[in-house]
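Peer 1: Several structures are given next for inspection.
None of the figures in this text is laboratory data; all of them are computed from the coordinates on show. If you're wondering where the values come from, they're calculated on a predicted model, not measured in any experiment. Cβ atoms are built from the backbone, for glycine too; each structure is taken alone.
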Structure 1
Amino acid sequence: MTEQLIIRLGSSSLDPIQWLVWSAQEQDIIASGELPDASHLHSLKDRAGGRPVTALAPTSEIRMQWVSLPAKAGRKALAAIPFMLEDELSTDIDNQLFALGPRQGLRQAVAIVDKRRLQEWLDWLAEGGLVCNKVLPDVLALPLHENGWSLLKLGNQIMLRQDEWRGMQGEQSWMLAAIEHVAKQQVSPLTLANYSDIQLPALPSLEEQPEQLEMPMKVLAQGALGATFNLLQGEFKPKKQRTQQGSKWRLVAVLAGIALTTSLVDKAVQANHLANERNNLQLQILQEFQRAFPEVKRVVNVKSQMTQKLNELQQGSGGVSMLVMLSQLSDAFEKSQIKPQTLKFDVKRAELRMQAAGKNFEALEQFRRLAESQGFTVQQGAINNTDNQVIGTLSIRS
């Protein structure tokens, strides 16, 4: 996705909520702002454009720690983590979500959050018409410094990241006192990368490292989109959802696929003159047409009825140029074996934007080379590994 909505939630529904729309392609802010409280989240529905959002949750509501595992620990050992921590928690472990983070040897990172609190955050977003597919403790969105801590001020809140899986977040008044207390306990000076204009305590045991001042939500957005951890695990794991706009473009892809299949049918019949193959292929076309348009009860002429559906779609979305591009790119799709998951066509720029899945990075590269050999300009965006496949964002211009 070229654009992403990042929302920083509060501990209470009455807390102010900061938001930002980030363009991965332009590496710039599209829009940003602050809402008075959670009841105004519905105003961001148009900003999201039907795309899933990334939510940052206050770390003060989440317990993050490392757990020591036995040698050769397997799934059973990971499943036993809640019972290993039961004595350290003051609440029933059945009411807590134990989300697994990174693993270092025999050390497993775990984030613990009350299920009711997590569900409350998700309910705020759902009531605002927003689909959330990622929740991240806010301190994990701060830059990581191997030899020190990083600090960011957002409103009257201070976020402090201490290492890969440790941090604090809270009001400025007591957070500064906590930093001063911790710094005094250090044997060697504590280096603190300061991403805010806040004045830190002047202590010999505290070395401030001023960083470039940026909008706080920009710093958090860049860190959040690069983070691999997701608090939504187990019963909270996101379910695949289809938006109305996404379904529309998937329908375009189905129609384009039917058109390509029909063209291949004609060529096969002309080349081989095999009646049996023709009958079998026509049956496949009929089945694909009925699968794409279950509301059509009577199919008399597949080609004619498919053309009618294409014309209807053209009147609704101006997608003719996109279909032409898809037809011209059919050879690149076939040889690289990548499959589009979402499609969006910018009529003014004559640009096709899609999120595509392939077996590996080489498949996306092969598609790019094949498309460029046909005269297209291809720009690659973010690439992620998910479920044994590579998903990348591509922008294609004629």
Structure 2
Amino acid sequence: MHATAPAPAITPFSAYPVQSLMTVAHKPAQVFTRGRGSWLWDSEGRRHLDLVQGWAVNTLGHAAPEIAEALAEQATRLVQAGPGLHNDRAIKLAHRLAELSGLERCFFTSSGAEANEGAIKLARKYGQVRRGGAFEVITFHNAFHGRTLATMSASGKPGFDKLFAPQVPGFPKANLNDLASVAALIGPNTVAVMLEPIQGEAGVIEATPEFLRGLRAMCDELGLLLILDEVQTGIGRTGTLWGHSEAGIRPDIMTLGKGLGGGVPIGALLAREAVSCFAPGDQGGTYCGNALMCAVALAVLDALTEPGFLPAVQARGAQLRTGLQALADRLGTGRVRGRGLLLALDLPLADQAAQVADAARQPTNANTPGLLVNAVRPQSLRFVPALNIAGDEVALALTLLQKALVAS
């Protein structure tokens, strides 16, 4: 366990002027100042076992040595040459991702939302040059693709259609795992179908392998693009390199984010050569492909592709699923959802998830750590720990969760 570390200086939460921050989310009072592996410490020195990890961002946990070393070394060489020049780290990372994904072209962004925005742009450009101006991208109810105006419009999250209306047009919504609902929306303006292999924000709802294979066949038959949003499911989160690996398909376009940088801001848009129709000036961004972030992503990929890393993710995922399923059986709430280290547990009461998350976060005494879990839906908890979480940390998390369920 990475639980031993010098105690930081104690600073009361009230000493931090959080009112200077815009209020865009409900956050607990704790102010976190330090992390290591699966652990976070707040300003008062309390430790917390973190099964949220920045919403599935910290692939190798907090303050991973590999990331610290990559940042320190690259910062002395080159941070940002600028988007109008090549740099060696971006070239190497693009080549590495192309080899691992089977998609020949790559564009780097600063986030997963930007990658998805880029995927939408690329699909619409493809429609302009290859499909007579087709522009519609079929997406899915309860999907989440980001918080730009276009990606919110592409998302099917309840309430997003009214939040910053009017929406960007061109995103008809189908039902996940229902091929007929997709077919019913296809028309002369359709250029692509876009989905997450697992809808994380919806409560960890999987697209079945049969459905993904059916979409691939349908897109092939009709000349449509298949876009897979792997911002949350990619980079080993499901126990395989990509969330769609189980289905045995290849998308035309794939997006990455979150775990690619292991905690630093980077995303990627990957596409088949035949689909890569951007012309100079069509796409860009000041920080896209900067050497510092690309160096970190290379370090993450090096760790992820080490022999034994993904089998360990699968083993820890099986351990966590078994423990969560035992809790679900006692609660009478059905099957634990998800794969690898992207899992969700339903609770008996409609609005219980936030209460359980709050109870878990509060250490019962000085010797008992808090537990950080995500109330992804009012009745569901999501678990996205570091991919290198240890077996004893998983066991402790299950014990702490059981206590929180009793306390709430």
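Peer 1: Work out distance in nm of label points 7 Å out along Cα→Cβ at positions 140 and 196 for each of structures 1, 2, then name the structure with the largest result. If you can, show how the numbers build up before the last one.
Peer 2: On the way: 1: 2.2; 2: 1.0.
Across 1, 2, distance in nm of label points 7 Å out along Cα→Cβ at positions 140 and 196 peaks for 1.
Peer 1: Matching task: 0.40 is the computed value of FRET efficiency 1/(1 + (r/R0)^6) of positions 148 and 340 (r between Cβ atoms, R0 = 41 Å, to 0.05). Pick the structure from 1, 2.
Peer 2: Details: 1: 0.40; 2: 0.90.
Checking each candidate, the match is 1.
Peer 1: Comparing percent of Cα pairs over 40 Å apart across 1, 2, which is largest? Before the final figure, lay out each step's value.
Peer 2: Details: 1: 31; 2: 16.
With respect to percent of Cα pairs over 40 Å apart, the highest-scoring structure among 1, 2 is 1.
Peer 1: For structures 1, 2, which has the highest computed value of relative contact order in percent (Cα under 8 Å, 6 or more apart)?
Peer 2: Details: 1: 12; 2: 21.
Going through 1, 2 one by one, relative contact order in percent (Cα under 8 Å, 6 or more apart) is largest in 2.
Peer 1: Moving on. Identify the structure, out of 1, 2, from whose coordinates distance in nm of label points 7 Å out along Cα→Cβ at positions 108 and 276 was calculated to give 1.5. If you can, show how the numbers build up before the last one.
Peer 2: Values: 1: 5.6; 2: 1.5.
Of the structures listed, the value fits 2.
Peer 1: Work out which structure the value 0.45 belongs to, where FRET efficiency 1/(1 + (r/R0)^6) of positions 100 and 260 (r between Cβ atoms, R0 = 41 Å, to 0.05) was derived from one of 1, 2. Show your work: numbers first, answer last.
Peer 2: On the way: 1: 0.45; 2: 1.00.
Structure of origin is 1.
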